[in-house]
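A.B. asks: These notes open a run of structures that come right after.
Rule-based calculations on the coordinates, nothing more; no lab input. Given the structure is predicted, the values throughout are model-derived calculations rather than measurements. Cβ atoms are built from the backbone, for glycine too; each structure is taken alone.
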Structure 1
Amino acid sequence: MKKSFLTLAIGLLTLSAIGQNSKLPSIDMKEFQDGVNHWYGIKDKTNLVDPVPNQPVYSLNQIVEIADNVLLFQRNNGGWPKNYDMKAVLTPEQKQKVIETKADTHTTFDNSTTYTHIAYLAKVYSITKEKRFKKGVEKGIRFCMNAQYNNGGWPQYFPLEKGYSRHITFNDGAYMGVLKMMRDIADNKPEYAFLSKKIKLKAEKSYQQGLNCLLKCQITDNGELTVWCQQHDEVTLQPTWARAFEPPSICNGESAEIVLYLMSIENPDEQIVRAVKAAVKWYEESKIYNTRLKKVDIQPEETKLRTVKYDLVAVTDSSASPIWTRYYELGSHRPLFCDRNSKFLYSLAEVSLERRSGYAWYVNSPQRVLDKYPQWAKKWLK
């Protein structure tokens with residue numbers, strides 16, 4: 001009986017794609033790209049399904065087929081697992097494996113997961129008015145609200161699991177993705193116009209709590225406000241460890257997205273103005289000059305996670321634009337690196353080849369903040 005039900009469910013999912021209007025508008029899916037890259041490019045034993053050779057994909061205008069994939073991966077608790085291609089034309093075997101994990105609760109905001117799926121379904125529902133997509137949106141929003149801590153923060157995974165995934169997570173856009181979605185819902189953006197007033201009011205409350213928590217997490221170091229860490233303790237809000245090579249530190253890459261968002265807020269209050277000014281001051285003071293990264297081709301080297309085909313070297317270049325390391329050590333403010341053994345290192349060359357070439361140790365995103373700041377300051381600073 002169970003096998004027959006699964007076969008019927010797979011058949012219905014397949015039939016739902018037949019006869020769809022090929023002239024439907026395309027919906028951009030760049031927000032899914034991180035997960036797509038992981039599915040095709042990284043060996044992960046925890047995958048529900050792996051891509052088959054030359055996995056076929058839907059075109060961007062096949063929005064109903066893609067949205068049905070999104071619903072297929074949505075779990076019973078309303079969230080999604082990470083690192084799959086929603087455009088993939090799945091085989092019957094792949095579909096069945098996904099269906100069999102519907103009751104699993106390993107669901108996350110990591111790698112642009114869940115909030116991107118909700119937004120996509122909302123856009124498809126706004127075009128097609130297919131009720132199953134609306135139900136998926138509402139179920140996903142409830143998941144996000146249930147995941148929010150009382151202090152306003154969001155963990156990386158929900159339901160809560162052991163380890164660093166319980167922490168408030170700014171890494172990979174997790175926190176900001178959910179926060180922005182709540183703002184879009186509360187602001188009645190076109191793709192969310194169909195939602196009830198009750199849901200929008202709850203989203204407004206969720207957003208305000210999230211924004212307040214965000215501001216409280218900004219790191220004060222040596223008596224001065226700086227920026228944020230990748231992850232903050234869910235109770236104390238202090239910087240804390242993420243993965244073994246992601247130490248508690250001042251994190252310039254993730255913080256740039258936060259500051260740019262704060263600068264987008266109309267009529268910012270005193271706390272937001274203070275946060276932006278402090279972040280800009282930190283970025284000015286932490287610039288690194290005369291340094292650029294050079295990619296060096298090497299003989300391919302196999303590792304447990306991937307095949308390494310190049311090395312990254314920091315070289316001296318007096319003509320290079322300012323750059324920042326991703327991490328700065330708390331207290332000393334020295335550029336900081338790390339490896340899978342969690343040892344603090346102080347140059348890129350000390351990091352193992354696999355991590356050196358497989359992680360963004362240097363960033364230039366703070367420059368976007370500095371470029372935008374004069375216009376923001378002219379508008380909002382008296």
Structure 2
Amino acid sequence: MVEEGALRLSRRHCVSGRLPDFPWDHLLEHAERARAHPDGIVDLSVGTPVDPTPEVVQEALRGAADSPGYPLTIGRAETRQACIDWLERRHGVTGLTLGSVLPVIGSKELIASLPGHLGIGPGDLVAYPELAYPTYEVGAVLAGARPVARDSLTSFGPEVPALLWLNSPSNPTGRVLPVEHLRKVVDWCRERGTLLVSDECYVECAWEAEPVSVLHPEVCGGSHDGILAVHSLSKRSNLAGYRCAFVAGDPALVAELLAVRKNLGLQMPGPQQVAMQAALDDDAHAVEQHARYAARRAMLREALLAAGFVIDHSEASLYLWAQRWVDGAGEDCWDTVSWCAERGILVAPGSFYGVAGRQHVRIAFTATDERVAAAVARLGA
């Protein structure tokens with residue numbers, strides 16, 4: 001006879017217990033305080049696009065709405081070719097073939113699943129930047145590997161990571177790694193047999209620097225062996241709701257991802273693939289959106305500096321990596337979050353992204369013009 005409660009999740013079955021806390025839950029109290037502002041909340045804590053999805057993309061989606069059959073996991077050839085053409089046209093990447101590209105259902109699911117799908121597991125080391133998107137750690141934990149945050153290659157000593165994540169432009173800091181540094185990392189990984197994956201989802205959100213893909217011939221020497229790059233259309237094309245992303249690089253690694261994902265039914269819906277192709281083929285809407293973000297960034301940056309903040313890095317991405325100085329020193333990030341919430345502004349504490357961020361906050365400029373203007377007014381009050 002089964003005892004009462006015996007069917008509850010055992011510790012072995014409770015996967016969520018092994019994962020880091022979902023950070024946004026810790027912001028709820030501050031969000032409530034910000035919502036109490038007479039003019040409402042200005043939510044700058046998450047980089048969620050708010051501007052309309054481009055009409056060229058909506059039209060493509062409508063035209064592909066009649067889609068009764070299953071899509072192929074490998075994706076439409078036309079969509080993959082659009083990825084190749086975009087990387088070459090906009091970012092100088094050469095040498096890719098249709099077998100070098102795989103559409104995925106948003107970049108986050110790929111990042112979280114990639115270590116396990118490429119056979120990384122117990123006993124392996126997965127490394128990522130000291131200030132980083134939490135999903136890199138999640139992917140390592142889900143695979144049973146050991147996650148470690150490292151910025152310096154020399155800090156590994158004799159240890160050799162099975163997988164090394166790069167993120168340029170960085171979320172949360174907006175830092176852009178120069179070509180020389182990227183080339184050094186590529187060489188280091190190849191010498192040790194380490195898989196190198198570069199998260200380049202903010203590559204077209206640049207303001208004071210020119211991000212370069214790890215797949216660029218000046219970085220990889222014209223060979224994509226052992227290298228993958230992850231790209232997303234969520235920010236560039238206001239497609240976060242469509243879940244359109246892709247991974248490109250070493251065709252052997254792409255083929256392995258494909259073989260695993262086939263068995264899991266991880267197929268990007270056909271209509272979204274058509275919409276993704278339309279977005280990649282059209283640069284005009286991306287240029288227009290870039291100008292919108294540039295204007296919002298300039299407004300917020302000026303207001304933050306006038307309010308006594310210091311802004312570090314932030315040369316790219318959709319965030320300002322800011323620090324509030326009090327009595328000649330940077331204050332704790334949660335004190336800054338509270339200070340902003342009292343003014344009806346919600347920002348993300350830097351500690352979400354690693355201990356090195358405990359004196360910074362991440363401030364998105366993806367809100368509407370009206371909400372950004374409201375934040376500027378409140379910062380200057």
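A.B. asks: Give the label, chosen from 1, 2, of the structure having the highest value of distance in nm of label points 7 Å out along Cα→Cβ at positions 77 and 349.
C.D. replies: Top value of distance in nm of label points 7 Å out along Cα→Cβ at positions 77 and 349, among 1, 2, belongs to structure 2.
A.B. asks: Work out the source of 2.3 here, i.e. which of 1, 2 gives that when distance in nm of label points 7 Å out along Cα→Cβ at positions 253 and 357 is computed.
C.D. replies: Going label by label, the one that fits is 2.
A.B. asks: Tell me which structure, out of 1, 2, gives 11 once relative contact order in percent (Cα under 8 Å, 6 or more apart) is calculated.
C.D. replies: Corresponding structure: 1.
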